[in-house]
Structure I
Amino acid sequence: MNITIIGCDGAYPRVNGATSAYLVQDKETKVLLDCGSGSISRLQNHIELKELDGIVISHYHADHYADLECMQFATMLDTFEKKREKPLVIYGPGEEQMLTYKNFCQGNTFKGKESFTIGSLTFETKLNKHGIEAYSIKVTNEDDECLVYTGDTGYYDELPVFCEEASLLIAESSCYEYERGKLSGHMTGGEAGIVAEKSGVNTLILTHLPHYGDVEKMVDEAKQFFNGEVILARYDSCIEV
């Protein structure tokens, strides 16, 4: 299993960039975690849209799902042109109506702690501490390789426990340490490091990055609390789990 960073910006995309979107590939299965602004354009640097099996949305803030409707429309066109043979599977919290699109996209919802499968991958959800209903997502393949994507969340004690089976943690780092506690529902690089250290993961990827300050400093902030590998998310980087 590997994961490719499609988008990693917080709030809005940088020039030629994208907000939250992460392509998980395992054997023949391809699933996008979140579908933020600019993600569908950048995704096509790696796969054709017709190849995507599913999308899992962590929550409904625009920087995590803004391109979803574009992807639904692309799926319809690919089906009309006989490029796609099966519906796109979409999971997310809330109402199924916004995820289902005619016969082209099959919407499914989750609430609280749930588990579901897309292809060779199993997904588990964990309710976060955020301003709206939002989830962390655990992804496990048939070889028990495991990663966790936090989506958007403030730190809470149950989060490291949820991550304990993972070797890779993709954690939001919206704030610097001097801002800890000032932005509700988000973590600092240091808090992401605490989650990584307590959970026992091998590698921490910092994402959902701010548009101000020196984001490289977040790596050092995370390393103050975590003894494993710390990586700053970059567009198009691919990490083996």
Structure II
Amino acid sequence: MTNKAIILAGGLGTRLQSVVKELPKPMAPVQGKPFLEFVFQYLIAQGIEEAILSIGYRAEAIRAYFGDQYRSCQLKYVIEAEPLGTGGAIKKAAELCGEETFFVLNGDTIFDANLKALETIFLQQKADVALSLKAMRNFDRYGLVEIDGDFRIRAFQEKQYCEAGLINGGIYLMKKSVFDLAVFPQKFSFEKDFLETYLDQLKIIGCPLDGYFIDIGIPEDYERAQRELIVE
């Protein structure tokens, strides 16, 4: 199984400033530990042995706390001198990844999905990029993702109220070589400028997976994390 992951951890956490001041969002304390520590615990349980963190705002807070290893997981860092967007951050971090395929996760989200299951479908479908998808009900905070019977993504819908559907769970498995498709700017959005733009030129699939999901991007869910996440 692929054992390397890129973690996007450069976020400022603007909407969390009322409860978390002067910290990068992934370092927001949950039960006395940085939220990012729960992300590492999940990755290790899934068999990840090396994580490359893309860090920006208050980068030193993350690096000083975790150093170059967390338990059995080796850590490397890529510093964004200025925000690169999700696409620019992934592309830059991928240069440190010695493998052709790797996982990508957000440092402010936990989706307790089975990475092996995601990789199995990725390989079976001979995909270029695989997205984890999470079934949700009564939501307006996320855009809807439409797939066909072969898991191929057919459309990304804008954020709007939806009674039920699949959302992007924030975990990707992808090939480094997809960035050879075009000359990308230093700063770009992986979602808008890559996934949506090259939907017809690459095989981009979505895999519905089960698992606990939480995104601490808003104060309400940050408070929910305090109640629900368990320190190991």
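Rule-based calculations on the coordinates, nothing more; no lab input. What you are looking at is a predicted structure, and each value in this text was computed from that prediction instead of being measured. Cβ atoms are built from the backbone, for glycine too; each structure is taken alone.
Largest in relative contact order in percent (Cα under 8 Å, 6 or more apart) among the labelled structures I, II is structure II. When FRET efficiency 1/(1 + (r/R0)^6) of positions 137 and 217 (r between Cβ atoms, R0 = 25 Å, to 0.05) is calculated for each of structures I, II, structure II comes out greatest. Looking at mean count of other Cβ atoms within 10 Å over residues 17-24 for structures I, II, the greatest value goes to I. As an exercise: semi-axes √(5λ) of the Cα gyration tensor in Å, calculated from one structure in I, II, equals 25, 21, 18. Which structure is it? Considering all the candidates, the number was obtained from II.
Quick check: 1.6 is what I get for distance in nm of label points 7 Å out along Cα→Cβ at positions 9 and 41, calculated from one of I, II. Which structure matches? This figure was derived from II.
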